[in-house]
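Taken together, the values in this text are just the output of simple stated rules run on the coordinates, not laboratory data. Everything numeric here is computed off the predicted structure, so don't read it as measured data. Cβ atoms are built from the backbone, for glycine too; each structure is taken alone.
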Structure P
Amino acid sequence: MIVRDFHEAKNTDRKVGAQRWNSVRLLLKDDGMGFSFHITTIEAGSEHRFHYKHHLESVYCVSGKGSITDIATGETHEIRPGVMYALDKHDEHILRCEEETVFACVFNPPVTGDEVHREDGSYAPADTAA
């Protein structure tokens, strides 16, 4: 059994971040679960373009308010507590947060914890170092 406390993990190297967001990775590839699990906080007034070409992601909004736009279709959906979205087709998207927004996120394949967003908004494939 794996038990981790978010409040402890956020003070370790499990907390990563970049411009206007941070993510506490509670489960990583090395945990052997087949997915990773993160609590991600995005700052109010920020906009992010992501494209997880090599990962599937499911996201549940815990708190905050914003929207997500599917780049392929131009469709925009409201994000608020209780809303889940799944990037089941490696969907390129723009995430906008009107308020500080907290998400619970699952990635498959799991991330290692060392990933950084590349210029195109993606993480490198799981079998490569960067």
Structure Q
Amino acid sequence: MALQGPIPVTYEMLFPHGCYIVGEVEPVKDFDASTNGRFVQARDKHTSEPVWQVAVMDADPTLKPAQKTVAVKILAQAQPIPPAAMPGLPFTPVRFDHITVTPYVNANGRLAYSIRVREMTAVRPKPVRENTV
């Protein structure tokens, strides 16, 4: 099979309705290397870059409440800084680029996906089309 490892996807494929940051960007713990009182940050096994994580809410209105919040892992040398909050919005819209998903079976025996990205940016407003007659 030609498809092995993380599967590249676009932002529009993963979050067609957009998504919003609902948590802080935090380092991901390497559970194998960490010990009592000693935190070791996880590193990506392909690039060796530090792994960070942020919780986001998928804006898809058809999702059940339990499916709306997902963790997105960000590969970056320094802690990523979320975009500035937008006035009048309770959550900050965000866009991700260079996305891969890795399917796995979770502890409940259900199919789940690990989402990894290389870049987190602010959402740019869509250009307004003028009516032309």
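Quick rundown of the values:
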| item | result |
| --- | --- |
| Structure (P, Q) behind the derived value 25 of relative contact order in percent (Cα under 8 Å, 6 or more apart) | Q |
| Among P, Q, which structure scores highest (criterion: distance in nm of label points 7 Å out along Cα→Cβ at positions 30 and 110) | Q |
| For percent of Cα pairs over 19 Å apart, for residues 38-93 alone computed as 24, the structure of P, Q it came from | P |
| Distance in nm of label points 7 Å out along Cα→Cβ at positions 54 and 78 from the coordinates reads 3.7; which among P, Q | P |
| Highest-scoring label, criterion being distance in nm of label points 7 Å out along Cα→Cβ at positions 6 and 62, among P, Q | Q |
| P(r) over Cα pairs in 10 Å bins from 0, in percent derived as 11, 37, 34, 14, 4, 1, 0 - corresponding label from P, Q | Q |
